[in-house]
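FYI, it's all coordinate maths here, none of it is from the lab. All values derive from a computational prediction rather than experimental measurement. Cβ atoms are built from the backbone, for glycine too; each structure is taken alone.
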Structure I
Amino acid sequence: MNATGPQLRDIHLPQVSWWPPAIGWWLLTAAVLFALIAAVFIWLRGRNARALRRAARNELATLGARYARDGDDVALAAGLSRLLRRIALLLQPDVVADNESAWREFLSTRAQAAFTNEQVEALIDAPYRPYASFDAVALIEATRQWCERALRPRAGMAGDPP
């Protein structure tokens, strides 16, 4: 070989670095982060719904125990009506306005699957009468069923059926 000519370098491997990652790794990272955020959001929504159902069950148990002790139909109807109004306020704030017709419409349409017409009338009128007569056990059970359906994690949006 000629010592005066250009010298060739030996074969060398390219320098490969782990940073910056390729676009596929960025997309994978974004997808994993999105999935984690969605999972946390779904878990929190379910936890809140479970807490609301538990609180409604506790209040229904308290109202049932108070009714078993006192036998006061008017107090029971008033307590159940207050509980239903608070839950309805969470689901559809516009139905709990001072407008009785909006509340009656809500109970007749959205809650009709759980309540009979007599129970709807008892929830609306009994708290304001000195004496009321209705099937208290059936009304408590219907209220419990409605609360369970209305407070499912999916039922938190306005306009969703219970």
Structure II
Amino acid sequence: MKYGRTLVCLALLLTSAAAQPAMPPPLPPESCQFDFWIGEWNVTTPDGQPAGANRIEPIAGHAGLLENWTGAKGFSGQSLNASNPARKQWQQFWVGSDGGVLELSGGLVDGGMVLTGAHDVRGRHLQEKITWTPNADGTVRQHWEQSKDDGKTWTTAFDGLYRRKPQP
């Protein structure tokens, strides 16, 4: 009886151990390249005017980032960002409250995250390039450029300086 109970307990332990999910493999180092953008931010234009607020948070065990943008004039949007090891690049999928959708991809260039993409808006083909640059003082600059002539010339669509919101 004593051995039978021990065998039952051992069988239960082995079954329980086998039922435990295996730990996922560690994330590749690239998954941390955009961590400088994580946080709660007040965003201003180059002349110091409020542009909006942004909250960037890690998701899915730090495998991706979720952006929650609220513009100073009521526009809002969200993006999902992740390093895609299969493509060896970062990807962003943005959806705005105006129904706009943007898909970008790219990676680190000279310490900044540079994501590019192309799409059609109201019958016009646009190329997009957004660069996030971490600054020594802890701020982050987001410079969004657009080209209407296949990259021959670029104009600034948005230029914002991210400053961390004060912690209570």
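Could you figure out which one of I, II the value 2.06 for Cα Rg over 2.2 N^0.38 Å was computed from?
It must be structure I, since only it matches.
Taking Kirkwood radius over Cα pairs in Å, for residues 91-130 alone from the coordinates of each of I, II, which one would give 11.0?
II
Any idea which of I, II comes out highest on distance in nm of label points 7 Å out along Cα→Cβ at positions 27 and 51?
Comparing I, II, the top value of distance in nm of label points 7 Å out along Cα→Cβ at positions 27 and 51 belongs to I.
Computing relative contact order in percent (Cα under 8 Å, 6 or more apart) for each of I, II, which one ends up highest?
I
Please state which of the structures I, II yields -3500 when helix-only ellipticity at 222 nm (-39500 (n - 2.57) for each DSSP H run of 4 or more, over all residues; to 500) is computed from it.
Considering all the candidates, the number was obtained from II.
With FRET efficiency 1/(1 + (r/R0)^6) of positions 35 and 139 (r between Cβ atoms, R0 = 41 Å, to 0.05) computed per structure, which member of I, II shows the largest figure?
Across I, II, FRET efficiency 1/(1 + (r/R0)^6) of positions 35 and 139 (r between Cβ atoms, R0 = 41 Å, to 0.05) peaks for II.
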